[in-house]
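Throughout, read-outs are computed from the coordinates displayed, never taken from laboratory work. Note that this is a predicted model, so its numbers are computed, not measured. Cβ atoms are built from the backbone, for glycine too; each structure is taken alone.
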Structure I
Amino acid sequence: MTATRDETFEVFDDHLVRKVVPVRGQPYEHRCPRAAFEQIAHAAEELGELGFTLETIVDYERRAGRDVTFTNVAVALAFLRERSILDVRYRRNYAATDAVHLDAMTEFYALAEEARENHVSTKESPNDV
């Protein structure tokens, strides 16, 4: 049996946060601001039928005059794959839905709402009344 790393996502301060606990080494997290996530989701929708890599998205966005980082793209793509919005075939990402951007933003806001509800419920304890 091969050990795998533990990867989770949350939305905190309007950023998508990817938290990873590797099999070896130290846990780490990376963030992607919502605006960058939305840009990347648009690009993934536009390139999704042809297939693309992380580098393809970075080049595509930079040629369009938009500044994105490799880290932002890596976080966004990992989330989109985890939510089955993108498929991976032969190391390339492909759209798994007809509306990548819409599905991506729906998942982002659902995760943000889940975090907000959890935060509110932890503040409301019986001793606070």
Structure II
Amino acid sequence: MRSTRSPPPLRVLIAEAHPIVVLGLADLLKTLGYMLVGSVASGPEAILAAGEHQPDLLLVDVDLKGEMDGIAAAVEIHTQLGIRSVVLAEQVDAMMRARAAEAVPIAVLDKTSPMSVIADALRIAPPRTAH
């Protein structure tokens, strides 16, 4: 007999320095049926939280608090834990995409993108396999 259980919800960590943006992204995750495992505002916090919570995906802004930006945090998290990301930025250019490529992101998106575009990027995120 086949199991009719749904796969567990995607577990997402948000790294974003602006609390209002975090609220909007958290609401989007809830709407999609995903689980928010935490939110942090700096790169070092993101690395620690990713290690602690083992999310399936990192939703990260490039502009975080402190000296480490979101791309550097996403690269470190991917290298250490195999966790992929959706990268958000005020302005996306070729140099940023090239830097972000090292983190093997699902998408690199402009923060002014409609929530539907961010939702689409989250929907295509594959389940994380053990690293």
Worksheet item: Among the shown structures I, II, from which was the value 10.1 of mean count of other Cβ atoms within 10 Å over residues 23-30 calculated?
Response: I
Practice prompt. Consider the structures I, II: one of them gives -15500 for helix-only ellipticity at 222 nm (-39500 (n - 2.57) for each DSSP H run of 4 or more, over all residues; to 500) as calculated from the coordinates. Say which.
Written response: I
Practice prompt. Out of I, II, choose the structure whose coordinates give mean projected area of the Cα convex hull in nm² equal to 8.1 when calculated.
Written response: II
Practice prompt. Name the one structure among I, II that mean count of other Cβ atoms within 10 Å over residues 31-38 of 18.8 was derived from.
Written response: I
